[in-house]
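The structures considered in this document are given below.
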Structure 1
């Protein structure tokens, strides 16, 4: 059995490792066009800020490590240029030597990931304008911010990575401005919850320009100024484009593999594509929204690892399934945690659910125990049956465990009353006698 894997970050390495555990005798070859494998993409802001001190901490494995652990060959700087689905052959180019080659496979796993969106802004070719998608790009940003002349940074986009980088640059003593086209930070969140984060950012000295996009960049060789759509001029020694990513599905599409409306590769619960013996996983592949049963594309490391494991097992002869996702996400922004799961109110109503939003503010633990902090919870409930279909959490310590409880509640279609009845752990350092999640259920039940 010959198993080929295209891409060696989260999904690709998970797939290769699980394929090896499933079939000890298979020949498994991973093709990766970059120089690093198995790196923690979500950890790059912390590597740039110095919170994670060294590069090796965000690179989980080297190609040699991976070979020794799993008996999997990883061909670095090998770019797959074509998939011949009929003959089951890959065409590739060795980016070091320039040589071309082919590889015959029995099973193929496509995990080509996603790329940063870079609209054709005028001046985009100036130096010191970056995107953040790889360890190599993080290295370049670290070099740029270490220069004495780098004092002012502009981030375009106020999503999860954009705001994590706002914190990272601030920790390095830089003046940070965030420009966002929407009228709020964290566009996937409700405005009332996102506004809590905006206030916190301002308190930390981050400049926010909302409801205004980028028109162009200006500078002589290097970027010196960002000009917004409204004509506002912002000085910058460095700019970071953080306006989203797009799936790398072109290679698959050119091979006749079906791509969904999201632009990502269409797969079933076994991560099979429409072509027999070809699978897809990670940021290049779709998933299923567990609440709507629709195809969705939400590129997250957690999903990539699950999908990679499933695809790897099945490519090696297994029968695993990837159930789907709730689009659960979380981020740390200075002293705040912002997290979301399931449907927002607008999404729920668009799906025909007569939904209501219930928002509460509670303590993260007993008020008399030192270090008490506030947590804001917003639940989305189906008025007809009281089932929770989504939630947002903004707050201090303990916010992470609340979103995980709420994600579990959404996954299991729990009602507001059941949310109140869950037997959650209580001790003064961790919770109040009525946990914040229980209070949300109690208030929601009353309101509904």
Structure 2
């Protein structure tokens, strides 16, 4: 049994070491390849360089009408940014009537700002490419259902000029397709099935609810353009971003190494166990961030370092409870069980309150604050798992290996060794 536990323990250490090596350096076996974190991580503009701009909507709208206008504007921004081929842009609402756009990796900042900030151009074109009407002629665009039809349609209503022009076009091009174009990109090409003279028509393309809602939103965005005023903008050069990344990683490594040394010196065997669990903790958090395709920012790295401290804090609480039980004369095995039981409530309470703070930050924060909140919440959940599950499992493996009865190796000074045998 002792040999078996020792083998499992050594296997876990080997897995931790290989996982850490692979995370930093990658791994390739034949055609199978795992890229290092540095290549797959999505970096925010404060680490990668890029540009951010905050726009304010110049509108008298309030409430639901304002919400719709901001949503439509964000959708147009997103389509334009996607056409630029950028990775991990961030386009979020900031406050009531502001929109924050972050574009990591932009080389020509002014060109990017000019592209995303211009007024949306929506046009209805004939098969020959002539303009029938523009977004300014669309009064209403909404999703609706037609009796006897399962899929939703996009219902359109035009003003007087649009009604006249559209009636003439549908009569001339009956049976052909017209093209709805937003910023020189075709977003729909419905076929004219009947002459539409009353200024009300619908686009039936077998859409899902989501597809119909997106199309209606894009058409409304062209019909109801929101005047935007640039409130502030900033450009982070690529070199500045690289320097920030290097400084952040260096600071994180120094902090983590100091924590590992502290745990090893103060708690000895439990400290060594905690260090292994901490390595798994960091690997889990980084892995989850990569799987979620999350963007790394300076606030996010700060949240990771903070959550490392919280993960260690959970282990400290557990180990102190174990030491108390040992001082009472209990065996090391029973002290571990009692220590985890007594520490669980305190650890859970502290982590839940911090998790609530993270949820509030994410709900009401914007931009970098949300990045901080996401990393913090992920770290809290993972720290609970590593402290309660991994640390406990490894401690029990150590006890079962029966390497020592000396309670000093569990951070307890003095006391009777004979009274604390396993």
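Every number in this text was worked out from the coordinates using simple rules, so none of it is lab data. On a predicted model such as this, the values are computed, not experimentally measured, just so you know. Cβ atoms are built from the backbone, for glycine too; each structure is taken alone.
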Match the computed value -8000 of helix-only ellipticity at 222 nm (-39500 (n - 2.57) for each DSSP H run of 4 or more, over all residues; to 500) to one of the structures 1, 2, and report its label. 1
Which of 1, 2 yields 1.3 for distance in nm of label points 7 Å out along Cα→Cβ at positions 176 and 336, as computed? 1
At a computed 0.95 (FRET efficiency 1/(1 + (r/R0)^6) of positions 16 and 64 (r between Cβ atoms, R0 = 25 Å, to 0.05)), which of 1, 2: 1
Given a value of 21, 37, 26, 13, 3, 0 for P(r) over Cα pairs in 20 Å bins from 0, in percent, point me to the structure among 1, 2 it was derived from. 2
Ranked on relative contact order in percent (Cα under 8 Å, 6 or more apart), which label among 1, 2 comes first with the largest value? 2
Can you tell which of 1, 2 yields 47, 26, 11 when Cα extents along the principal axes in Å, for residues 192-231 alone is derived from it? 2
